[in-house]
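Dropping the structures in below, format is structure tokens.
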Structure P
Amino acid sequence: MSKSSEPIWWSLFAAGGVVAALFIPVLMIITGIILPFTLTGEEPFVFERIHGAATHPIIRLLIFCIIVFPLFHFAHRFRSILVDIGLLKIRPVISVVCYGSAIFGTIVTAIILWSFS
């Protein structure tokens, strides 16, 4: 039996699907509907308030997961589509490009989030 990296990509694919299906719509409702129409009297989108929340380590981790997991979901889905439409001969190249772009996006996201203070 040969070793395969397929379970790693499938787990990242599944995590990206969960994040895209469950958490992104909730964040859209919170930031697009609930926060702008709050009746507390204070402005919801003040720089100091957003900056204070975004610099908290747990919020940074959540932002990282919300960005990174859908990248891997897209990479796996796009690779599967390209292979299914008949580009089987260049499957290794497609895998490197798709997963490489997701890994590159992960690195860029980590650099931006951890340099942001």
Structure Q
Amino acid sequence: MVKYSSTLNRTFAALADPTRRRILAHLARGNHRVTHLARPHNMSLPAVSKHLRVLEKAGLLRRRRYGRVHEMELDAEPLKKAAQWVEEYRKFWEGSLDRLAAYLEKTSKPRKTKI
């Protein structure tokens, strides 16, 4: 199984917020300036910047500076690791549920009684 790590914790914590998920969705379509990312959200630029810092600490985006302009770029590597972690547990639980279903099927068959 994939090792449980603080990187994974930061990734899931960053993804827990709907605003950050919307920001990542915008970045999935291409790089954007911070002001462009802030536009669709009804919040101040400093509030959006806090969300961006959480995403940066989780490794989900990279910031580039061109003078006073900050451009953000999506880094999907932590998302790939989170998906891999989820996939490993999906396989585990599907296997466990399949074994449980087989056991229940085997033990719940009606028994013939002699009269």
Structure R
Amino acid sequence: MSSPAGVDPSVPPSGPGCVECDAVGGWWVHLRRCAQCGHVGCCDSSPARHATAHFHATGHPVIASFEPGEDWFWDYSAEQVVRGGPLAPPHSHPVGQGVPGPADRLPADWQSRLPG
């Protein structure tokens, strides 16, 4: 059985956190994984919204939740939940990694910094 367009089940995630936030010492609320290339970016509830920026930069349409216990996929092009299928492990960030996180980088006023 073939994978849906925009999904490559052989590609592992880029790491346990948002690639761009990690590079600059930033933080996130939730994480999303590109189902095509494995890029892990922060969600639209996060200040930087790197997962959506990755879609706009690459055209890779499908993301998967990278949160423990979640198994949904979203297609930016269709603007809807889609069926994605299994991806290469790991399927989420480490369970002990807090949300939002990483805890050591959260500013004291993090809630006031969320997008409106």
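The numbers here are math on the coordinates, done by the rules we state, and not lab data. Values in this document were obtained by computation on a predicted structure and should not be read as measured data. Cβ atoms are built from the backbone, for glycine too; each structure is taken alone.
Between P, Q, R, which one scores greatest on mean count of other Cβ atoms within 10 Å over residues 61-68? The partial results should precede the final answer.
Working: P: 16.0; Q: 11.1; R: 21.6.
Comparing P, Q, R, the top value of mean count of other Cβ atoms within 10 Å over residues 61-68 belongs to R.
When you work out distance in nm of label points 7 Å out along Cα→Cβ at positions 21 and 93 for each of the structures P, Q, R, which one comes out largest?
Structure P gives the largest value of distance in nm of label points 7 Å out along Cα→Cβ at positions 21 and 93 among P, Q, R.
For structures P, Q, R, calculate Rg/Rh (Cα atoms, Kirkwood Rh) and state which one comes out highest.
Details: P: 1.11; Q: 1.33; R: 0.96.
Greatest value across P, Q, R: structure Q.
Quick one: helix-only ellipticity at 222 nm (-39500 (n - 2.57) for each DSSP H run of 4 or more, over all residues; to 500) came out at -19500 when computed from one of P, Q, R, so which one is it?
On the way: P: -22500; Q: -19500; R: -3500.
Source structure for this number: Q.
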